[in-house]
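Derivation of every value follows stated rules applied to the coordinates shown; laboratory data play no part. Nothing here was measured: the structure is a model prediction, and the numbers come from that model. Cβ atoms are built from the backbone, for glycine too; each structure is taken alone.
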Structure I
Amino acid sequence: MTNIFDNLADKGSVFKDKQYLDHRFLPDNLPHRKDQITSIAKYWIEALNNVTPSDVTIYGKTGTGKTAAAKFAMKQLEEAASNKELRIRTEYIRCTDYTTEYQVIAKLCQQMGRDVPYRGWTKAEVVNTFRDILKSNLYGNKMILIVVLDEIDILLKNDGDGILYTLTRTDNVSILSISNYVDFKKFIKSRVMSSFRDREIVFPPYGAQQLVDILEERSKLSFISETLTNDVIPLCAAMAAKEEGDARYALDLLRTAGEIADEKESKIVRGEYVREAKDKIEHNKITDLITTLPAQQQRVLEAILNLTQEKEEITSGKLYDTYKEVSKGDTVSYRRIFDFINELEMLGIISTNTISRGRGRGRTNIISLQCDNDILENALYSI
């Protein structure tokens, strides 16, 4: 029998190399982010003078180039430091993977060559080991460490601000925090804020033409020549520009459109495949999100969907009444519903809008779905 993989390989593909369409790929050039990278470098240049840099925080919506810019600046700093024979290290931590202070410090120790377990030691033992690594060497040369904490809001929400307390009180450590949310500092207590005096850099959303520039660069690396029709990249860019200028989404659209072309055994990627890609990505994203939500949050979403289908104005009071009907007695408190609403809004599944009812009638939060009703219904009832 002929090897099945040989048969598949013989069908060919529109791709030369898909890796360049992965948002984790770090290109040699980051279009339209020179100003933000330069801002990071202006703070970090102190390290080249053997001075610990100020802490830095970068904000921006998903897909605005925050992680790529930080990693680009890290690479450039390490190159500059090696030319000057300085002891400068940059370490990247993704806080979705390491969600407690202990895990972050243990990971930093491991990345710097110390074998520290992820459990079993006291926090003091881990912190002392970390600080020991940073001590001056035999020649009195100190090490400057820059720690990049990506999606720091997740870590702070999960485990409190202990990580910032430890790092800001460790000599020769500078922190670069990355967050999608400008209000993440609400998780930081005043005793920590007093030593966490960060400089802030905002990453604006990409415009449609900027997204075109990014996609054109990546497409040359990813696709076989002349496989894209002229409307493919502008369409991907326009769709992503409507999603708050999300470059990750633009890359996902382009890659998925190419995969659809391969599935259809087409040698050309067409605009219609981009529209199919949009539906496929949205369906997968919503389904993945909803199936991982706790049961009570799923019931809140079901209540919101029911009210939306009935074309009702959704207030928190009306939502709670419908939620109780859906839950059939297994309910949480009215106050807890507000937490669920905030969490669902952070995930982008719903939005809230505060409106005034007029003099003497106060203000009311109106809740709206931000995803396709049919996709949500299919996801909820397939669980």
Structure II
Amino acid sequence: MRGRRLAARAEGLEKTLLRRIADLADSSCVDLGLGELAFPTPRVVLDGVSRGIGRWPLGYSANAGLPELRARIAASAGPDVDPGRVCVTAGSEEALFLALSVLVDPGDEVLVPDPGFPTYARIVRLWGGLPVFYPLAREDGFVLKASRIKPLLSEKTKAVILNSPANPTGAVHPRTEIERLAGLLAERGILPVSDEVYRELYYGDRRPESIRTWMPDAIVVDSLSKSCAMTGWRLGWCVVPSALAPAVTAIHQMAVMCAPVPSQRAAILVFDGAADQERKENLAELRRRRNAAVKTLRSRLGLPFIEPEGAFYIFLDVSSWRADLGGSLDIALGLAGRTKVVTIPGIAFGPGGEGFLRLSFAGTPEDFAEGVRRIAAFRSLK
């Protein structure tokens, strides 16, 4: 029947491969596919919400978010950022969806990282755009190189998406390369869309650089999901150029009306510094888990990888197993089925991820070590 036919843009939409593999995890599995911190939400946030829930107004907020929260987000984005550029969203994926919805027309090209978060290309295609994949090459340590992006820019290029620290590799893009990219985009009037959800999770001496340092009108997408272990609170935001903000807010209103108000109140506590000490302790613990994971892989598996500089993933090179075990999807399915360890195949993140598995060290070092033991056991089965 005509009324039951899918719209053309919805045809073929299904769970991402990343999600389908992650859903294989059950109670018997060691889950190294985790895309969230295995830490509790900061106690001061939970206590603050518990105290406030009986006295806060919890009806609809303004569509773009509570004014006091938008002011705090704007201040954190830069001294000259107007709160009118901020839309508070139900997580960073909605923020990304909104940003691309007001940017992309059918036929427009959007450059997306390869390997990279698969939702980028899916949203571009949903709006009729063409994702153009730019390489984050293994020989470059998976970091951005402006020289690899320049030849891909065209008259049809509407935006370039970047993510640092990066999912799935844990790479942090160098300041010099981000600055070069900013120059290329500014010359051509192309907007960057910077996904900064992992920016607070870094292992170097300084916080990773944002492209907005050189392009103040950059679109920035962020959330508290990763840095505060608040994935289920669904609280994110986007900062967009002033000219785009009314349209972003209008589509957000049609989709969800407003972000969850208790979550917005919790975010105010975070921006006011209530959780700073716990976040500092969690980052120190995550660094310990990163170091333990690196040591475990080097001592027990002997496969190559690049030590992550941010986020909570290690991109493990299993290309040497291909002749015996197949591609990354075959290996991930075999691991889940035969030795009950869940990993994410690199192909889920684009062609540039083939030959790799993404391992998360967001869980305990003991779970990671057991997962690696099972990976080694799987290899010996062959």
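Give the label, chosen from I, II, of the structure having the highest value of FRET efficiency 1/(1 + (r/R0)^6) of positions 252 and 276 (r between Cβ atoms, R0 = 30 Å, to 0.05).
Numbers: I: 1.00; II: 0.55.
Sorting by FRET efficiency 1/(1 + (r/R0)^6) of positions 252 and 276 (r between Cβ atoms, R0 = 30 Å, to 0.05) in descending order puts I first.
Taking relative contact order in percent (Cα under 8 Å, 6 or more apart) from the coordinates of each of I, II, which one would give 18? Write out the running numbers ahead of the final one.
Details: I: 18; II: 25.
Of the options listed, only I reproduces it.
With distance in nm of label points 7 Å out along Cα→Cβ at positions 132 and 308 coming out at 5.4, pick the structure among I, II it was computed from. Write out the running numbers ahead of the final one.
Numbers: I: 5.4; II: 3.1.
Only structure I yields this read-out.
Taking -15500 as the value of helix-only ellipticity at 222 nm (-39500 (n - 2.57) for each DSSP H run of 4 or more, over all residues; to 500) derived from one of the structures shown (I, II), identify that structure. Please report the intermediate quantities before stating the final value.
Details: I: -15500; II: -11000.
Working through the options, I get structure I.
Comparing I, II, where is Rg/Rh (Cα atoms, Kirkwood Rh) highest?
Checked I, II; max of Rg/Rh (Cα atoms, Kirkwood Rh) sits with I.
Given 0.45 as the derived value for FRET efficiency 1/(1 + (r/R0)^6) of positions 124 and 204 (r between Cβ atoms, R0 = 41 Å, to 0.05), which of the supplied structures I, II does it correspond to? Each step should come with its number before you reach the end.
On the way: I: 0.45; II: 0.85.
Clearly, the read-out refers to I.
Thinking of I, II, which structure, once distance in nm of label points 7 Å out along Cα→Cβ at positions 52 and 188 is computed, gives back 1.5? Working shown, then result.
Working: I: 1.5; II: 4.3.
Answer by label: I.
From which structure (I, II) was mean count of other Cβ atoms within 10 Å over residues 100-107 calculated, if the value obtained is 21.5?
Values: I: 21.5; II: 16.2.
Only structure I yields this read-out.
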